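The data blocks that follow each hold one structure.
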Structure 1
């Protein structure tokens, strides 16, 4: 990563020892705190277990997960495309992720693809390329939304079921290690309501923030967790996935 010494937290920050969404509205919109907090919790849980060696961060933006994975890898290569809305000084390569990547076979031990897959017009190409540049036993760690608003338009193309994700992984010769929904109905309702409340003058922002905070507290209770898990099979907010390249 270029200018590593100048890196600053953006979308994700550590507060009280936990990875969570930044409260800076320039980095995370007021209606997106809940979903970003949920995504952060998954990366905090799984990066220590699976990130290792040489890592490539595809669609890296401002490299928001750097602080979360830096202690588990030997190097990180940052890649994004020229149309990114998150220009930064950390970029190593400017690439169109719909096209072949300029890296050697088996070059990387870990691939990060966070909130990127839905923005690719030809996702099959990237799955093949990720598998090609991944070393045997290497891991792809990604998240992608499902019940979620359009964002970064016009480059917002798809929403994927768990079956589509499993299909892509299998076609690329990868084995699913972890497949988790990122919440269920409570999280979806809170996310939709919070985002729409922002349109209300004066009180909208405060109401949206409160609803997200209450929902986060609710899903941490035994009953709330049960409701979230029960509904996530049919109504997933998104997915978190880890896939492995098996030894030949």
Structure 2
């Protein structure tokens, strides 16, 4: 698996790159599976492909704080990211792993890899709910995926030094909650991993055996997706 440690200048470019990597894998332009690691320079809210923005996001608070709201290509509910929240994205092929075509198995596969690596640093990590990673009953990672014919994109958040108060300020209570949340407010439900950013990056790369850097990433398709989708309110605020 190739490793791409790359944070682009804008939130729109960063979300577009994830989709461009998946598209490139599908067309054969990307010959290898790839792990991408990045970290936003400032706070942002990212909603799921089918999210209703007004139900999940406090838009007034986002506007007041100049926090952009963007929509990703994968499912799931809204998340807040920013400095202290490591983002990872992995593009996997189904060939030889047909079980990944089943959504629950894809979650179990990827989160099992991440949890096993992080367990060396922090005891008690578990896969909770549909696609969370938690320490006990405190969530530190939310994840989602996008499936295509021959590949899938799996990406998620890893909180380690994040301003957790932003979540309560910028998000409403989600319309769907896992049982283990027990109706708790965001501030009572999320936590930071007690590890440093460099150590976390190394552990994630080690988990996926991603060593060799990806030299050629889809730059033009990324910019095209920014132009037609991720910079457009008609996409980001669709619902």
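Here are some notes:
- Origin of the derived value 0.60 (FRET efficiency 1/(1 + (r/R0)^6) of positions 49 and 137 (r between Cβ atoms, R0 = 30 Å, to 0.05); candidates 1, 2): 2
- With log10 I(q)/I(0) by the Debye sum over Cα atoms at q = 0.10 Å⁻¹, for residues 89-184 alone derived as -0.27, matching label from 1, 2: 1
- Test item: volume of the Cα convex hull per residue in Å³ calculated as 127, pick one of 1, 2: 1
- Structure from which 2.5 was derived, distance in nm of label points 7 Å out along Cα→Cβ at positions 65 and 201, options 1, 2: 2
- Test item: distance in nm of label points 7 Å out along Cα→Cβ at positions 17 and 193 calculated as 3.2, pick one of 1, 2: 1
- Among candidates 1, 2, the computation of distance in nm of label points 7 Å out along Cα→Cβ at positions 97 and 209 that gave 1.0 used structure 2.
- Between structures 1, 2, the greatest calculated value of relative contact order in percent (Cα under 8 Å, 6 or more apart) is seen in 2.
- P(r) over Cα pairs in 10 Å bins from 0, in percent, for residues 25-112 alone from the coordinates reads 15, 44, 35, 6, 0; which among 1, 2: 1
We did not get these values from a lab; they are worked out from the coordinates using the rules stated. Note that the structure is a prediction, hence the values are computed from the model and not measured. Cβ atoms are built from the backbone, for glycine too; each structure is taken alone.
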